[in-house]
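Engineer: The structures considered in this document are given below.
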Structure I
Amino acid sequence: MHLTRMRGSRWTAAERAILIAVLAIAMGSLFVTTYSLALGDPVPRRIDAALVGDSRAHAATVVAVERVAAGKLVFHEYRTVRAAMRAIDRQQVYAALDLTSKPPTLDVASAAGASVARVLERISTVDPGVRVVDTYPLSARDPNGVDIFYLMLVATIIGFFTVFQVRANAGDLLLRHHATFVVGLALAASLVLTLVDGPLLGRLDLPWAETWGILALQILAAASFASLMSVLIGRWAVLPTWLFFVVFGNTSSGGAVSPPLLPPLFAFLSQWLPSGATVTALRDAVYFRDYQHARPLVVLAVWAILLFTTWLLVARSRSPAPAQGRRGAARAAQLTPDPGA
């Protein structure tokens, strides 16, 4: 009853401005909270690693490696170094401890998770006798491994920001024209981002076709989600869009902090939200071209297609046919007698 009364009441301009300010502060506070708790001080949660050799004969080395990972290493035994390295190639593990070599060697993969690699590389200060080798180093122009995260972030912002601006300034577009615009935006913006970050700036050695397709799906997902929310809740559509893509999506994407260092909820979301799927798919395309996974591509494609289709169905069911409405109004005007005649 109270909510119904609030909806029915006429808000003054000052009251609406205060409400918008309160919501903006609340959403900003939630953004700061999630980023601070999840990304501000990342700690190991579970790091899968390969182990080759007799751990009992090298107990001190194993303990030292586990200590730098705060006891969160989960070792999987492999018979040969080749099998362990293949596990790193396939991103089944983040590191491999080879106890058969002299000295013992810890292989890491910065490209698979820069923050995880940094944690494990601290073994050099705990046990200098362990040699550290980065089997998949990051690009020299992107030593912190955040360029892929930035690509995903910019693609997301372009997707929902453009939709909101179009609806505010060109809201009279027919649904079919709006749908064509969203698809065109996804294709054009993703191509430009690929060319800018690739050949123009030379930041990453991007496979342009794959990168173009991945970014196009992310933009399509963000634009379709914003369009769907606009149809369902109108002017407040920015709130769920911000929550879904910025607060939860970007935080859990794994671009700034690798999933093994995220809280369990965010590590789980990283696998199943569009932003996390985009980061993983781009990372595979750039650094693991021979061992790409289908899961992130499937997750991203399903989100993009499902959101786009749902938006069109909901929008079509809620809006009358404009052409038929205009024809009916014109016919009614012809049949209505002129009072002044």
Structure II
Amino acid sequence: MELDKKSYDLVIVGAGPAALSAAIYTCREDIDTLLFEKGAIGGLMGVTDWVDNYPGFAKGVAGLELTDAMRAQAERFGAKIELGEVQSLKKEDNLIKLSTTSGQITAKAILIATGSEYRKIGVPGEMDYYARGVHYCATCDGAFYRDKRLVVVGGGNSAVQEGIFLTRFATHIDMLVRSTIKASDVLQKELENHKDKITVHLGVTTDEIVGQDKHVTKVIGTQDGQKVEFPTDGVFVFVGLDPNTNFLDGSDVELDERRFIKSDTRLMTNVPGVFVAGDVRSGATLQIASAAGEGATAALMIREYLENHAKMSTDAVATLYGD
């Protein structure tokens, strides 16, 4: 899809909580803002079943409902959301040039808020049965396993929370934990309330996902040096997140050793005019509330940057032509 125009004050890469929060602020300031989203609006927030710790929702709120509310608020102030992908960016002549699936565009400032994606475990069978028995989102795919047996891989907050959600559908869940349960105390206590449906197996590695006739049939692992097998109809993997930063390969934007984006205290990267907020930022807390807060902070920093950008342009013209 071709865009109506090719130049913007601000392009936000992503449309999760950090991006939508930033757009609410920038659009209210009449900063011409375009958001690019290659997947689903809301990012991981949009596919989270229930958000229990977002301020202002005493009884909690569905992730999709929170996403829809943020999107509606941003669009009310004039935010434009383009479903497409930013493939690369480069700073040239005091502007940032972007290659996108909608063509070449330029912006005075960029906010990278691409978030993270579910980490893969990299074992045989994982990609062979991806979306056909191997999944990374319980709210997206859990309903396919009503009255079925499941395996959940992981022992952190997400694994426990998503595993509990899957008890709505599955008859039984085997939770395979490489070392120990690392979820919060609150979630561990809630897990105890579901021990009739969830069996936790500690010290188990996941070595292979096996199937037959295009369906997953079992997971093979190792426990105490012995081979163990878990019959299952499906596998849900929750072992952490990886940042969405592949599009920055070849750019000057500096990443840390885990490929998260480095920034200063003003949320600007080492490239002037390129800012970062949310889960993709190095040192982020990976929480929806903090991502939204960083989006707001980034918006204020971007406004200040654009004001200075305009002043520098005016001064350059005055220098060239005289007062």
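Engineer: Taking distance in nm of label points 7 Å out along Cα→Cβ at positions 166 and 270 as the quantity of interest, name the structure among I, II where it is greatest.
Structural biologist: II
Engineer: A value of 0.85 was computed for FRET efficiency 1/(1 + (r/R0)^6) of positions 102 and 254 (r between Cβ atoms, R0 = 35 Å, to 0.05); which of I, II is the source structure?
Structural biologist: Going through each structure in turn, the value belongs to II.
Engineer: While we're on this one: Have a look at I, II and say which one yields 0.75 for FRET efficiency 1/(1 + (r/R0)^6) of positions 118 and 294 (r between Cβ atoms, R0 = 35 Å, to 0.05), as calculated.
Structural biologist: Checking each candidate, the match is I.
Engineer: Among I, II, considering only mean count of other Cβ atoms within 10 Å over residues 14-21, which has the greatest calculated value?
Structural biologist: For this comparison of mean count of other Cβ atoms within 10 Å over residues 14-21, the top structure is II.
Engineer: Figure out for me which of the structures I, II the number -18500 belongs to, where helix-only ellipticity at 222 nm (-39500 (n - 2.57) for each DSSP H run of 4 or more, over all residues; to 500) was derived from the coordinates. Let's see the in-between values first.
Structural biologist: Numbers: I: -18500; II: -8000.
Value -18500 for helix-only ellipticity at 222 nm (-39500 (n - 2.57) for each DSSP H run of 4 or more, over all residues; to 500) corresponds to I out of I, II.
Engineer: Still on this structure, please answer the following. Taking mean count of other Cβ atoms within 10 Å over residues 142-149 as the quantity of interest, name the structure among I, II where it is greatest.
Structural biologist: Greatest value across I, II: structure I.
Engineer: A value of 1.00 was computed for FRET efficiency 1/(1 + (r/R0)^6) of positions 30 and 110 (r between Cβ atoms, R0 = 35 Å, to 0.05); which of I, II is the source structure?
Structural biologist: Working through the options, I get structure II.
Engineer: For distance in nm of label points 7 Å out along Cα→Cβ at positions 62 and 278, which of the structures I, II scores highest? Write down the numbers at each step before the final one.
Structural biologist: Details: I: 4.3; II: 2.1.
Biggest value here belongs to I.
Engineer: When volume of the Cα convex hull per residue in Å³ is compared over structures I, II, which one is greatest? Walk me through the numbers on the way to the answer.
Structural biologist: Details: I: 185; II: 154.
Structure I gives the largest value of volume of the Cα convex hull per residue in Å³ among I, II.
Readers should treat all values here as calculations from the given coordinates under stated rules, not as data from a laboratory. In this text the structure is predicted, and so the values were computed from the model without any measurement. Cβ atoms are built from the backbone, for glycine too; each structure is taken alone.
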